[in-house]
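Please find the structures below.
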Structure I
Amino acid sequence: MGMILSNTSWLAVIVSLVLCMGLGFVWYNPKWPTGQIWAEGAGVAADSPTDNMALAMGMNTLGLFLAAIFVGGVGLSVSILAILAYGALNTAGGLFAGKSVNVGLIHIGYWLVGAVIITIVRAVLG
């Protein structure tokens, strides 16, 4: 843990967090194809937010913050492997819960694009 944190650019983490949040607003937007596929597969009404929206956004922000630290610390190739492993497990859990496989694939795509964004930000900002 210390090795990852000792080489962390906090500016890059914050910029990555903001950019990935922006990506999420587009990626899961019901007017965007990925958002439509996700909402349909998850059984979520695109026009009515969940009761747990604040908690969901808080957890998402925390997850993106930690992902920005992780991806920046271990690099893109290790991050892709971790994303694919977690994505497979997350998708399996969704399938057990009755969600469409598309939900998992949409998440995996978002996480992969986010990892690329974090890597680019890290390369630019150090």
Structure II
Amino acid sequence: MSDPTFRGLPFRVRAAFTFRLDSVDVVIADVVRSVNEEANPRIEHLLILGERPTGSSSPYDVRYSNRTAGSEESTQASELLAALRIGDAKRPGIVVNIEYSDGNRLELLERVGSEWRLVWKSAYTDC
């Protein structure tokens, strides 16, 4: 659910990537919007992963999303590091770096059926 502070503000795509799995096209994007108040700057980050059938021009269906919002200094940001296939079963996976103001954590998203799920988080590491 969106914070009312951000309602009506435009989104900005910070980064977006596409890749193809067997029969689906996938897009993953880091989308932000911000309130630029000098005394209380706030930011909202959305990590969105969508899919649609390969070769289709239909809209992407959201299969995973994560939202964080808060002060500009303390809100985490996401950065896609890799899309890969895991193990003998070649399960699709995505490695994401979660950036904090004073450190990082890695997360692994894995495709289970037609949904993407967060299946692993690393320990937090500071700078």
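None of the figures in this text is laboratory data; all of them are computed from the coordinates on show. If you're wondering where the values come from, they're calculated on a predicted model, not measured in any experiment. Cβ atoms are built from the backbone, for glycine too; each structure is taken alone.
Ranked by relative contact order in percent (Cα under 8 Å, 6 or more apart), structures I, II are led by I, which has the greatest value.
Could you figure out which one of I, II the value -27000 for helix-only ellipticity at 222 nm (-39500 (n - 2.57) for each DSSP H run of 4 or more, over all residues; to 500) was computed from? That value comes from structure I. Each of structures I, II was scored by FRET efficiency 1/(1 + (r/R0)^6) of positions 12 and 108 (r between Cβ atoms, R0 = 25 Å, to 0.05); the highest score is held by I. Determine which structure produced the value 18.9 for mean count of other Cβ atoms within 10 Å over residues 28-35, calculated from the coordinates; the candidates are I, II. Derived from II, not from the others.
Source structure of the calculated read-out (Rg and Dmax of the Cα atoms in Å, for residues 52-99 alone, 12.9, 35) within I, II: I.
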